[in-house]
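Take a look at these structures.
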Structure P
Amino acid sequence: MKLHTLRPAKGATHKEGKRVGRGEGSGKGGTAARGHKGAGSRSGTSTKRGFEGGQMPLYRRIPKFGFKSLNRVEYIPVNLDRLQKLAEEKGITTFDLNTFVENGFVSKNDLIKVLGRGEVKTALQVKAHAFSEAAIKAIEAAGGKTETI
């Protein structure tokens, strides 16, 4: 170890920020790098998000469209092929809200709608919030039952 090789530990020091407005010799004196006059040179200024220097901002140039109903009921879709796959792998024949939650289909507060993609070979008993007509026909054709919660 030699005196000329000594250094502070890594991360122990950091660069000090530029001290503005502390004389011309600092290179940031006078206007403190804020330019001359105008709102940006004053204290307490901020420009709002999307401000484009007075030009009509993008969020106002683009027309409004669409509508979201406050009373909309949103269902999580679960298809028959997923139910059939689970029935084959785990031997489950009755599906209710707890079964869907345990197998990661939905979370406990979601509404479930069973849809008719795929085919059912096992007699399943399914309890869900809603069913498509195709799903009801397919489940009952395989000897199963549907029940709306």
Structure Q
Amino acid sequence: MKINRCATVVKGGRRFSFSALVVLGDREGSVGIGFGKANEVPPSVEKAMKDARKNFLKVSLKGHTIPHQTAGQFLSSKVVLLPASEGTGIIAGSAVRAVTECAGIKNLLSKVYGSTNPINVVKATMDALKNLRSAQDVGKLRGVEVLQ
């Protein structure tokens, strides 16, 4: 999703290191994000992929959209996700779009407030997706039966 280059100044010049942000998903309701750092790009991506596999999250879906409006926050980034009708598509920036497409969401409206740093936006989006609950989940919490 994003590769960052960082430089430290040493006696002989600049020494570069790389960090990679990776989003993995099965497009059927599971998504994970990973972050890895190394002195070269391929090892940083491998570390990020390994981290993403460890941090998978099951997302509650309602058809091809989300069941209700939700918001997530990470540091100074705030992401608001709204369900959209069939045929709308994903109306979102690149960071939110990557996470929601990997999760299998096809119709969504979103807005990012505050910092638009991709790492923070991706983590805020994951926080928003973590807050989603289906009607059955809410029914169980309240102790009532949900009719479909």
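Numbers for the structure displayed
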read-out	value
Highest-scoring label, criterion being relative contact order in percent (Cα under 8 Å, 6 or more apart), among P, Q	Q
Origin of the derived value -5000 (helix-only ellipticity at 222 nm (-39500 (n - 2.57) for each DSSP H run of 4 or more, over all residues; to 500); candidates P, Q)	P
Test item: FRET efficiency 1/(1 + (r/R0)^6) of positions 59 and 107 (r between Cβ atoms, R0 = 25 Å, to 0.05) calculated as 0.15, pick one of P, Q	P
Ranking P, Q by distance in nm of label points 7 Å out along Cα→Cβ at positions 67 and 99, the structure that comes out highest	P
Top of P, Q by distance in nm of label points 7 Å out along Cα→Cβ at positions 123 and 139, largest first	Q
Highest-scoring label, criterion being Rg/Rh (Cα atoms, Kirkwood Rh), among P, Q	P
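Rule-based calculations on the coordinates, nothing more; no lab input. Note that the coordinates shown come from a computational prediction; the quantities given were computed from them, not determined experimentally. Cβ atoms are built from the backbone, for glycine too; each structure is taken alone.
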